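Next up: the structures, one after another.
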Structure 1
Amino acid sequence: MAATTGPRNTPAALGDMRKPPLPAAGKINQGAMVQINAAGYAVPASATIANVTIGRADEGVDNTAGANGDKSITVRRGVFRYANSAAGDLIARTEIGKTVYVVDDQTVAKTNNAGARPAAGICFDVDAQGVWVEFA
């Protein structure tokens, strides 16, 4: 494509939301961490290293009776609180600013479990109720 020679209508995205499709038989609950799987579909976050964590589900979507891509979900970037892991993977305030890792769709841990867990996001804060995770 050649360089522009005049004005160009360049679409913009807000950047804090995206709407990826779900796979066949997929279901994601409202508030859950969401990942994109190796096939490009939105799935509940899990300790699956091939998945990429993208944010929090704004609503629940049930595509259990549908085919690939029949339904999509609104996923929001930002800072959200999730459950803290336990024992050696408990996240403390000393982890603020560091990467935290997915245990399941509502829990984050301090370590990647020897490379078995994908990154969730950055630890924004830690309080008595859990870990505030920043999704970029």
Structure 2
Amino acid sequence: MQVNPYIFFNGNCEEALSFYQKVLGALIEAKMPFGDGPADMPVAADWKDKIMHAHVTIDGEVLMASDGMPGDYQQPQGFRIALQVEDPAEAERRFKALSEGGSVQMPFGVTFFSNGFGMCVDKFGIPWMVNSPKDLM
């Protein structure tokens, strides 16, 4: 069994995936627009190029995504996507890249449990935590 986050975007999934490709090295493994669905599937003309399903990997971990249907989209809440990055400088670089154009809830810095930790919401509304863990064992 595998458990993977599946995140929805407000019509900008394609742009978000390109952003994650640039700042996180995400590999877009599969991407299907709504227009490639069955011929009898009702899709608005301006929605045919929006993403119905995408499968990406970030350092081997799977993240799935889609554009939420018009009128159904809700701002994500109650979770964060967590990145564990061994090198504190690399963790801070990724945090700064993810938070650019978004908002920072907790600036990146050393904590009692981490060599570097921060929380942000990216410019697409997706909440993230970036952590460079201490060796606590």
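No value in this document is a laboratory result; all are computed from the given coordinates. Because the structure is predicted, anything quoted here is derived from the model rather than measured. Cβ atoms are built from the backbone, for glycine too; each structure is taken alone.
Taking mean count of other Cβ atoms within 10 Å over residues 53-60 as the criterion, the top-ranked structure out of 1, 2 is 1, with the highest value. A value of 1.08 was computed for Rg/Rh (Cα atoms, Kirkwood Rh); which of 1, 2 is the source structure? Derived from the structure labelled 1. From which structure (1, 2) was mean count of other Cβ atoms within 10 Å over residues 21-28 calculated, if the value obtained is 14.6? Comparing all candidates, it corresponds to 2.
Between 1, 2, which one scores greatest on distance in nm of label points 7 Å out along Cα→Cβ at positions 5 and 37?
Numbers: 1: 4.8; 2: 2.5.
Largest value of distance in nm of label points 7 Å out along Cα→Cβ at positions 5 and 37: 1.
Which structure, out of 1, 2, was distance in nm of label points 7 Å out along Cα→Cβ at positions 29 and 93 calculated from, if the result is 3.1? It traces back to 1.
Of structures 1, 2, which gives -5500 when helix-only ellipticity at 222 nm (-39500 (n - 2.57) for each DSSP H run of 4 or more, over all residues; to 500) is computed from the coordinates?
Values: 1: 0; 2: -5500.
The read-out comes from structure 2.
Between structures 1, 2, the calculation of distance in nm of label points 7 Å out along Cα→Cβ at positions 45 and 77 yields its largest number for 2.
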